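Since every read-out is calculated from the coordinates, none of them should be taken as a lab result. Quantities reported herein were computed from a predicted structural model and do not represent experimental measurements. Cβ atoms are built from the backbone, for glycine too; each structure is taken alone.
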Structure I
């Protein structure tokens, strides 16, 4: 349990390559780092592809009720996820980078304003939570600008007061703010986290790691 600063397959964008919950970690390429990732997050690690790529974190989102994947995911990939006991909901949408456009907890879900009503309703039914459209700093790719766990959240410092109020009301978490990768707002790409620990990319500075660590866990349960 705790903090692991690393690359995955030489890539510091560790959040793009994985999805983590309090029960499991899904990774594309990991190599020798898989065991260290599992140890930091205190969950089993499973390797798979999604949409024919290693970009697990880009293409999926979810909470404890379901994992959302886009319709371009291969049938074999969906079957592999279901074989792990994961409830999978396939979302047919042109906005296929679900991880970049959705933020979900077991209390609520925020989605990009670009998703139509029928997709919003499908997401709400699958995750069993209310869904609202949101922006962060005026940007619609909200999933790329925040990291949430079951107990904490960190978000881009560009978030505006009204956006912050909506984030807290819908998701049930009051986020701290931080940057990643030497001042960037795209936190999700650099961080893979659950309530027990986090994996953070080597492109993040020491102060950024300290800020994100404090926001998401600090002492880590």
Structure II
């Protein structure tokens, strides 16, 4: 019956729903009578009735014990109130699960790495901040297309036009070692980030997580502060 399925959706078991309907249709009944009318097994009927009493939808009275359901209007009022409370709770709690969602990292390889870098540089609106072991010509050319503030830390950061550049000390000793190892990461508008590994083959890890971008920027700024002290 549809009404039983609807009652079940409000938290009643099938036996509880059948018992409620029996009581509403016949008035006060003993557990035995509820069993006979509803088809609930006698071995289960007392547990069912006690559960309904505990939930507040049925009253128990007299000896031998009899049971009576609340009026329909009272039952509907209780269900409406509990449904509203449930919706209010979900409104507060469900967004927290969205915020705690696992943050996705996408992987790019080969030529797709530079294509993705071009896209991210082009879409940046406020700032790009990054650190590299060494900036290769192809990456330098992409970074120079930036239309926003560009801050770079690298052995050869000053080669990038229009960048606020910071270079490591002992540059001449290290530059030959890292010339073919263009590793590093960039943060875009404090929201997106790309981690680049450009040795024998290109690999890029892209995240749209502000949390990851914020953590990466915190580390980078700490290093920048250290360089400024020198």
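The figures follow:
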{"item": "Value -0.63, -0.78, -0.97, calculated as log10 I(q)/I(0) by the Debye sum over Cα atoms at q = 0.11, 0.13, 0.15 Å⁻¹, assigned to which of I, II", "result": "II"}
{"item": "Answer label among I, II for the case where P(r) over Cα pairs in 10 Å bins from 0, in percent, for residues 122-185 alone, calculated from the coordinates, equals 21, 55, 22, 3", "result": "I"}
{"item": "Mean count of other Cβ atoms within 10 Å over residues 106-113 - highest-scoring structure of I, II", "result": "I"}
{"item": "Among I, II, structure where mean count of other Cβ atoms within 10 Å over residues 2-9 as derived comes to 17.4", "result": "I"}
{"item": "Top of I, II by relative contact order in percent (Cα under 8 Å, 6 or more apart), largest first", "result": "I"}
{"item": "Read-out helix-only ellipticity at 222 nm (-39500 (n - 2.57) for each DSSP H run of 4 or more, over all residues; to 500), computed value -7000, structure in I, II", "result": "I"}
